[in-house]
Structure P
Amino acid sequence: MNALLFQLAFLLAAPFWALMILAPRRRWTRRIVTSPLIVLAPLAIWPFAIAPHFPSFAAEMLAPDLPGVASLFAEPAVVVAVWAHLIAFDLFIGRWIHLDAQDRGLHVLVVSPILFLTIFLSPIGLSLYLVLRTVRTPQTINSTRQ
């Protein structure tokens, strides 16, 4: 069951990544990706994975220490829960990059590789986008979005 949930977490996020990378300028892509609720798909895995270990997980999160957190990661279900968490938050970061880049008028050929990198190495993808964002003067900012 853990292996299935592990795979499902990414599979639930993949269609949204595909829209942002392969069809970034489509009206329906913007309509779908504008909703922060897209992250709920991979997040739906989290409660199923963490449920059997929730008491020990919650106790450790209330007073975390390295050995305690490391011991939690010995449980495959906890790894699945953390994986679903990472997939969802990477998607949230990618969503923000996609929407912000469009509002700033950044070309999709620049942004799509950053999004692809964000899927696999989100700290690098986000850092790269933040650098790009600061050195690139915005052309168009949609003042109705915050």
Structure Q
Amino acid sequence: MALYLVQHGLSFSKAEDPEQGLSEAGKVTTQRVAEVAKGYRVRVKAIHHSPKMRARQTAELMATALTPPNGMQERAGLLPLDDVFQLAAALSCADQLMLVGHLPFMERLTSLLVTGSPEQRVFKFQNSGIVCLDQDPESRSWFIKWTLMPNID
């Protein structure tokens, strides 16, 4: 069982595209990461994404590769400056959920779940990267199980 956190793919600047959809490089990278995850047999039951176009497009590419049985849907509470405490309280690794959102939210959520503080950064996300979290069955504490990032630098 796991919780998968994804920062949206590389997007256009606001000047290039007011809705900041995924750039071609963002699409290619997201597809590549999604295909690698599929090759590793990552099992996702559902994908939830923020209302922003770049998150929805990233979720669509992930869903195409991973075919979650419960599909994908927009979810409130995943915007860059949303309250991580509110969402964290509702999460369970048993849901096999993938969340697609933005920085600084994703880094703050990971930090909160792993350390108890959103201010203590424990991981630096990359566009299109996946961070897999799991919970210890006895202590119920979260830990980073693995990551799949498009770049190693």
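In terms of mean count of other Cβ atoms within 10 Å over residues 44-51, the structure with the greatest value among P, Q is Q. Taking mean count of other Cβ atoms within 10 Å over residues 92-99 as the criterion, the largest value within structures P, Q is that of P. When mean count of other Cβ atoms within 10 Å over residues 36-43 is computed for each of P, Q, the one that comes out at 17.8 is P.
To test your reading of the models, identify which of P, Q gives 0.70 for FRET efficiency 1/(1 + (r/R0)^6) of positions 12 and 60 (r between Cβ atoms, R0 = 30 Å, to 0.05) when calculated. Only one of P, Q returns 0.70 for FRET efficiency 1/(1 + (r/R0)^6) of positions 12 and 60 (r between Cβ atoms, R0 = 30 Å, to 0.05), namely P. Given a computed value of -9000 for helix-only ellipticity at 222 nm (-39500 (n - 2.57) for each DSSP H run of 4 or more, over all residues; to 500), which structure among P, Q does it belong to? Going label by label, the one that fits is Q. To which of P, Q does the computed value 33, 17, 13 (semi-axes √(5λ) of the Cα gyration tensor in Å) belong? Derived from the structure labelled P.
Rule-based calculations on the coordinates, nothing more; no lab input. Since the structure is predicted, the reported quantities are computational estimates derived from the model, not experimental observations. Cβ atoms are built from the backbone, for glycine too; each structure is taken alone.
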